[in-house]
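S.K.: Next come the structures, one after another.
Since every read-out is calculated from the coordinates, none of them should be taken as a lab result. These numbers were taken from a predicted model, which means no experiment stands behind them. Cβ atoms are built from the backbone, for glycine too; each structure is taken alone.
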Structure P
Amino acid sequence: MSESSATPGAAATPPRPAFVPKPPLLAAAYMLASTFIALSQSLGQGFLSANLTTLGGELGATQTETMWLMVVFMAPRAVLPLMLIKIRMQFGLRRFAEVSIIVYVAVALLSLLATDLRSALVVELLSGIAAAPLSTLAFLYMLEPLPPEKKLTIGLPLALTMISLGTPLARAINPLILTDGSWTNILMLKLGMSMICLVLVYRLPLVAAETMKVIKGMDLVSFGLIAASFGGFVACFTTGATYWWVEAPWLGQAIAASIAALVLALVIELHRRTPLLDVRWLTSPAMLHLTAALLIFRIILSEQSSGAPGLFQTLGFAQEQVAPLFWAIAAATLGGGIACALVLRPDRVPFIHVGALLLIAAGAGMDAHSNSGLAPRDMILSQSLIGFASTLFLPSAMATGLLTALSKGPQYLLSFIIVFLSSQILGGTIGAGLFRSIVTARTAAHAEWIAEELTTGDPLVSARISSLAQQLSAQLTDAAQLKAQAAAQLAATVQREATVAAYNDVFAAISFLALAALAVLTGHILLNFLRARMAPPVPAAH
């Protein structure tokens, strides 16, 4: 049996050399490198998400089959943080950076050879593996030139902002790149960016820290179990709305197996002297509270990643028409990160979270009043509020977790970073999957309710069909065809209205969830305030 104070992952953390200020131009170069690395990684995910519906044509696959491209890309990114930090500690920071970026370039070259679904699945799996270290590199390059007192307040918000910026930016520039509709254009852009990252990493080396042997044999066992668990969750929540939960028994079986694998991994970790994760610390009230907040917030943010794109696709808008909306979201995301860097201090974090939740509740509440006549410009304000809130919340939450970990000791940093990165990817995947699933269920319910009111014997319905038939009379002459076509158009209108109503339901639910989280947070702030007021005064030292 291990003692409860077991050190997570290693006996100690390799010491970092003393900070040496860099010349302003060199410091700016490191921060620019961080920006470029972060965008390279996040744009790759954004482009894949934005083009899933059209990739099937190039690969000769159905839309259901192309969903697996997202699964194999996201699964490694959810689980690899478990080992990447230990790999960096054992083999050295500089070698970690150089090998990571070489692998990323090699996979970008390999992606040009994918011609069918099978080869594309292999390439996207390798892309997910290769992209996983880039988030770490983006953080390291942003923090490298900053003095210790600025790393959390400036470096952290800017790095997270650049990582978050890629998703809306990909949808904004997607129409400009796909001028001929070829996915090869995207692949060439990714290859070019990866090569620039390669040059930056080699020209701007990170300060090396001492290496030490931290990887144990049982780490690989725990990692394998957690990888299987996270992979199962990603697969189920990414494809669940497509295969549908009650029609595909394997979804439930996979989730049950994923839970079992995770429980087994946690049991193993609890009984290790040097665990990969300090489970006892991670299940302490403070860490459970922070983890729950991170997961809930990431699920709430699925309103932006899945809501607006899905709704406008349903309404028949082309990517060129929706691009201005995502330019606005990208600008708001950048603005939120800058604002967070300007105001972030540990004592202000709860109030920053209050502001972020208010913005999300307001934005989602505005979206909940959409109708079938909605245009992308009508969502610019609401979606900008949510984009601003996302980069206002995440850096402050991560800063809180880092301070909590460091207060326990540097060795706890590994456990927290693993939880943060994994919770963000898993939370985003689960949130998007739940969003799509609820929309599908609510669409069916609304369509059934509307159909019950619209029977062919209803005089209003008959009049509507006759009106549609008159509009089509210039194209068709056969009376039976006219009536059938008019009825089909009416059915399409019903489906469209039902889908918009379903999105409104989910937008309203997310707004309510944000308000509920706000109420809990406000109560927590008031409770802490009352405890501070009622605490006995500390006697002055003599």
Structure Q
Amino acid sequence: MSERAWTVVLCDSLEKVFPDSAPRALDPGLPLRGTRGGAVRVQLAVRPPETRHNASLPHPPEGLLPSVGVTADTPDGLEARLHAVDLVPARFLAFEGHDDFYLRDTPGLWPDPLRPLAPGERVASHVGQWQAFWIDIEIAPEAKAGPRDIELTVTTSTDVCIARLTLRVEVADIALEPLGIVNTHWLHGDCTAQYYGVEPLSEPWWHAIDRTMAAAAEIGVNGLLTPVWMPVLDTAPGAERLNVQLLGIRAEEDGYSVDFSALDRWLDLLRKNGIAYVEVAHLFTQWGAEATPPIRVTHGNETRRDFGWDVAATDPRYRRLMEALLPALKAHLAAEWGLERVIFHISDEPTGAMLESYRAARETVIDLLEGCRVVDAMSAYLLYSEGVVTEPVVASDKAQPFLDAGVKPMWLYYCVGQHREVSNRFFAMPSARTRALGLQLWLTGAAGFLHWGLNFYNGYLSKQVIDPFLSPDAGGAFPAGDPFILYPGPEGEPWHSLRGKVLRDAFDDLALMQMLEARLGREAVQRLVDPEGAITLTAYPRDPAHYLDLRNRLIAALEDAG
């Protein structure tokens, strides 16, 4: 590299550009192909000229080095959205003794938040460091098929043109169809309120919730946890999180009445943002189902917590509340949403040792959930064989016994515990490992995918509030990247993450496989994506090129299928 030359490298979406190492360049042999209604993603990595002490370089007004920006000239039917790939500090990257498919395990600065850039906006340069720009090329539903050229120009604040590149995108004559499984994530409304310093259910809170739903939909999420009552998740026993209960419940002489107005506003926002599934908060406490959620009830002019850790799951008072509440909630959701797109839970992550407490809690309410879809995250096959969980959501590293038994329907999930061999979305994992999820969901025939951390900005058991820009490992509780996929941007507007965009591509891979299966049958798709039957949840291609090429082959097969 010449002392006065800037270096610009075009990268694919599966590269993580660190400030201290040269990135892998995009393979020119892999065409960039996309569908109408889909997107193609690339990155531009820029490194400033070598700068030494007392170097006779002209200093721009902002300091030693000029800032740098990217512009994109796109044809009709295509739109470029640019982001700066910002860096965040992370300390807990991986457990000791982790497998060898991690990038790094040492504390440092990690590329992850995607800061939106306005047209013409530039980003600061740093001596000796790489800076990445993330570029989404969005293809309109009405875009014409065929090759399209995008002109990318990289300039400095001193009006120097660093590079001009032509990016060719091939628009396929097919339209991306909606995902055919449930992809639900837990939206933590209390974390939204705490980060922005607003009251739950206030107008600023509703604004931030609206924008969070929109951001979730942009990365392929089609279901969201809905706090009809305050979710009792990741909460220390005996403690409470900030209340965001949507239902207004009033004690009457002959029972209870329910005000659905806040829930209806939530449903309106889900509908507006294209979210298809309502995931009702769990009916009992996490990890054992021994107690009840902190449900608040109004008595006259006073609203108080009538249930919680101090009320057992089998308490007759809770059964009486549920006898009034669940039929009313079911009827309201059936009329306003469609009960077939509503998911209920008993309790999260029961183990085999918790069988009897889970069974007792379930029996308290299961007759009131007749005709409803009831699923729970768990990994003990005993709970399924005993019939207490009929639609299991199984941890990806514990799924093989369920797959061997042909359990259907079955979902998959991963979280902090799935850190060896399987796909996950931790900072330290290569993006190809994250992208593998779409292929694996199709191969396993999973009916859904669940993740607990859309925007969890708390520490362990919610004992503290954290800043996700400074502590992406929840204060050292989880590997960085596990607790959230969206960052809280300014004025209630979330920022995407690099990992979220990679996951969107994984779910689009799945949608394309589902489209092809509907046209050609499952065996034909199997021959295309895994002809040897060698891909599993723990054994899958590591080369990023495999997933980029798979996308192109799926699109080509769909075009051939007509």
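S.K.: When FRET efficiency 1/(1 + (r/R0)^6) of positions 257 and 281 (r between Cβ atoms, R0 = 25 Å, to 0.05) is compared over structures P, Q, which one is greatest? Don't skip to the end; give the middle numbers.
M.R.: Values: P: 0.40; Q: 0.80.
When FRET efficiency 1/(1 + (r/R0)^6) of positions 257 and 281 (r between Cβ atoms, R0 = 25 Å, to 0.05) is calculated for P, Q, structure Q comes out on top.
S.K.: When mean count of other Cβ atoms within 10 Å over residues 73-80 is calculated for each of the structures P, Q, which structure yields the highest value?
M.R.: Working: P: 25.5; Q: 15.5.
Of structures P, Q, the maximum of mean count of other Cβ atoms within 10 Å over residues 73-80 occurs in P.
S.K.: Match the computed value 23.4 of mean count of other Cβ atoms within 10 Å over residues 289-296 to one of the structures P, Q, and report its label.
M.R.: Details: P: 17.6; Q: 23.4.
Only one of P, Q returns 23.4 for mean count of other Cβ atoms within 10 Å over residues 289-296, namely Q.
S.K.: Further question: Relative contact order in percent (Cα under 8 Å, 6 or more apart) was computed and gave 16; which structure, P, Q, did it come from? Please list the in-between numbers first.
M.R.: Working: P: 21; Q: 16.
The correct label is Q.
S.K.: Computing distance in nm of label points 7 Å out along Cα→Cβ at positions 145 and 505 for each of P, Q, which one ends up highest? Walk me through the numbers before you get to the answer.
M.R.: Numbers: P: 5.2; Q: 2.4.
Going through P, Q one by one, distance in nm of label points 7 Å out along Cα→Cβ at positions 145 and 505 is largest in P.
S.K.: helix-only ellipticity at 222 nm (-39500 (n - 2.57) for each DSSP H run of 4 or more, over all residues; to 500) computed as -8000: which structure among P, Q? Numbers along the way, then the final one.
M.R.: Values: P: -26500; Q: -8000.
Working through the options, I get structure Q.
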